[in-house]
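Input: structures, listed below.
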Structure I
Amino acid sequence: MEDSRRFSDLEPTEADEEAADELLESIEEALERVHPVRVIFSSLVILIVTLLLLGSSLWVIPYDGVTADVVYRQSGGGHIVLVELDNRGSRTMEDIEMSIRMVDDVGIEIGRTDFSWERLGAHTSIAHDDLELIIDGASVWENYTIEIDLEYYAYDGDRKTERWTHDVGQWTSEYHINVGDFTIF
């Protein structure tokens, strides 16, 4: 039985052998020029360029994003709430108004601070005295709710609002990260 994959009737000619020798020589020359160190170096250069392009796109592509980091502390004398507002977007926030309230479990407000700021640039944050809520004399044995309301004008002129609430009081120290809506373009 004859194998159909073989071409027994084809005999290599001298021209075929010369072409194969030339092809083999050109492959050997290419392998001599392409050294593993060159391959590693060029791969690293491509990786660095790609990372730089991706990193710079965070500054070039317009997007909006805001976070508010909240630190809650309680001690024998009362409660402290510290807030840091962070504009993680690539565009400025304008006419910022933030209200931080602390209410007890029945809804009675025991402390409040209001904060307003004209503008907060891209990729910047602010921690201000008006973003600190200090409540003296309130019981540390009760549970409370921290309410944070944020309003600002985005780059496109739309009025954006965020509202975050946190139940606190079970621990003497708590940390919360509030992430607002993230929009691209």
Structure II
Amino acid sequence: MAIEGLDRGPLALLPSGQGACYLIEERKPDLAYRLFELLRATRRVQGLVVTRQYPARVREAHGLQDVRVLWLSHTPGTDHQNPTALGSLAKAVVQFVEDAGGEAVVLVDGLEFLGVNNGFLQTLMFVEHVSEFVMQKQAVVLLPVNPEALDEKELALLERNIEVLPGEAIRTDLERSEVARLLDTY
């Protein structure tokens, strides 16, 4: 199932457009990072990545040299975020979006890790809080998640409260969009 309206740019990949959180169900967050970069490049918005992966590796692997990366880590440091401090993480996301005037895209790669450290219900409350905020500010939040890492009930609760982007449809539309951008440069 391809998402209609690809010719309107990357926001056409997002059924609800701006002002929403999107759940991207995939084993590894490759599609989420590709969509994050496409949104940043075409909308010229600021980006924030929250991840369990080491920031230098994330920047290198995805070409995110000019993106702020918050590392979900129990080790204190600059741009390190304690994964058990969901309130502090929510404040960091809110502050980033506010500082960008709503012109922002946030990728939270590590939802499963947050669930392990805080319990699923606390993590769901964090997601809902961030979702309510970005609706008001017209920002976009991408939440890649491995559906196999959650039980059926947890996944159903996430899917009920967040717009789901089907992985294969996004992959197809991203590839078409990337090819179209390449052809436009010739």
Checklist entry - Ranked by relative contact order in percent (Cα under 8 Å, 6 or more apart), which of I, II sits at the highest value? => result II
Item to check | For helix-only ellipticity at 222 nm (-39500 (n - 2.57) for each DSSP H run of 4 or more, over all residues; to 500) computed as -8500, the structure of I, II it came from | outcome: I
Next on the checklist: Matching task: 4.0 is the computed value of distance in nm of label points 7 Å out along Cα→Cβ at positions 118 and 142. Pick the structure from I, II.
Outcome noted: I
Checklist entry - Hey, mean count of other Cβ atoms within 10 Å over residues 22-29 derived from one of I, II reads 10.0; which structure? => result I
Next on the checklist: Between I, II, which one scores greatest on distance in nm of label points 7 Å out along Cα→Cβ at positions 30 and 126?
Outcome noted: I
Item to check | Read-out distance in nm of label points 7 Å out along Cα→Cβ at positions 54 and 110, computed value 4.7, structure in I, II | outcome: I
Checklist entry - If semi-axes √(5λ) of the Cα gyration tensor in Å comes out at 25, 19, 16 when worked out from the coordinates, which of I, II was used? => result II
Checklist outcome for this item: The value 2.1 for distance in nm of label points 7 Å out along Cα→Cβ at positions 62 and 78, derived from one of I, II, belongs to structure II
Checklist entry - I, II: which one has distance in nm of label points 7 Å out along Cα→Cβ at positions 38 and 158, as calculated, at 2.0? => result II
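Just so you know, all these numbers are worked out from the coordinates, no wet-lab data involved. Computed from a predicted model, the values in this text were never measured in an experiment. Cβ atoms are built from the backbone, for glycine too; each structure is taken alone.
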